[in-house]
Structure I
Amino acid sequence: MNRLVSFLWVLAGSTLLVWIIRIYNLLNDNEISSGERIWRLLVATIFLLVAMTVIKVLIGSWRDRNILNSLLVPAFCIWTITYWIVRSIGILVADHEAGFKIAHACIAIVFILLASIVNRLKTIVSNI
């Protein structure tokens, strides 16, 4: 259970960090249209809200403090994995510089691995 909580903290905290930076970059990017900005802000907001909810559960201020019975953790993991797989494919086939592709591929790999570990640990702990 301690490993699950530790990895969940890392996943939620790194999600907050990455998406706060993403929002900052979006708000300062004058090269994208308003529609693109709104869509990207919506995705970032979803990640932030879910990560903050997970943190709220972890600190115990949520009414259902039992993360083992919660569907929030697997939903967060599935959302993270799915997003990064889809986004990575989009970035790799799009016309971006190699450095951009490499950086985002690394970010995607880290988040996919973290979310997979968290989801697996939750499954193991829940079945004990």
Structure II
Amino acid sequence: MTSIPISIKYGGTTYHMHLDNQSDISKSEQFNLIANHIHIPSDRLKLIYKGKRYTKENWHDLSLISNMNFLSIGEQNEDETNIDTKDIECIMHQLKVDRNTAVRSLKLHPNTIDAILYLGNK
């Protein structure tokens, strides 16, 4: 089992991690590990390496080597601590908004109805 150190920059933060370059971990699982590590959903994550953009769809084209430095693009997940998942899903369903928007509105207005009204009046 070979462990490959990589760095991912997002905003002003650099995330360091080691990816196992073994045959039982698929390339899509590797990409999901990176996405989870930097808190960006894998469907919204784009990694830039030497001018080329890598997403979940073309990650398999990349051959990993030690000490690769990536620039990441994508919106990080909002912290959902102390927010009821049912409230988030209710707002997402009612207003057809993404999860981060629903979480941000619930942080501003903890009452679900107030959060819906807030987003509806935006």
- [ ] Kindly point out which one of I, II the value 21 was derived from, the read-out being relative contact order in percent (Cα under 8 Å, 6 or more apart).
- [x] II
Open item on the list: Among I, II, considering only FRET efficiency 1/(1 + (r/R0)^6) of positions 28 and 60 (r between Cβ atoms, R0 = 35 Å, to 0.05), which has the greatest calculated value?
Closed with: II
- [ ] Using the calculated result -28500 for helix-only ellipticity at 222 nm (-39500 (n - 2.57) for each DSSP H run of 4 or more, over all residues; to 500), pick out the matching structure from I, II.
- [x] I
Open item on the list: Comparing distance in nm of label points 7 Å out along Cα→Cβ at positions 4 and 36 across I, II, which structure shows the greatest value?
Closed with: I
Task: Structure from which 2, 10, 18, 22, 19, 12, 8, 5, 3, 0, 0 was derived, P(r) over Cα pairs in 5 Å bins from 0, in percent, options I, II - done: I
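Every number here is computed from the coordinates shown, using simple stated rules; none is lab data. Please read these numbers as outputs of a predicted model, since none were measured by experiment. Cβ atoms are built from the backbone, for glycine too; each structure is taken alone.
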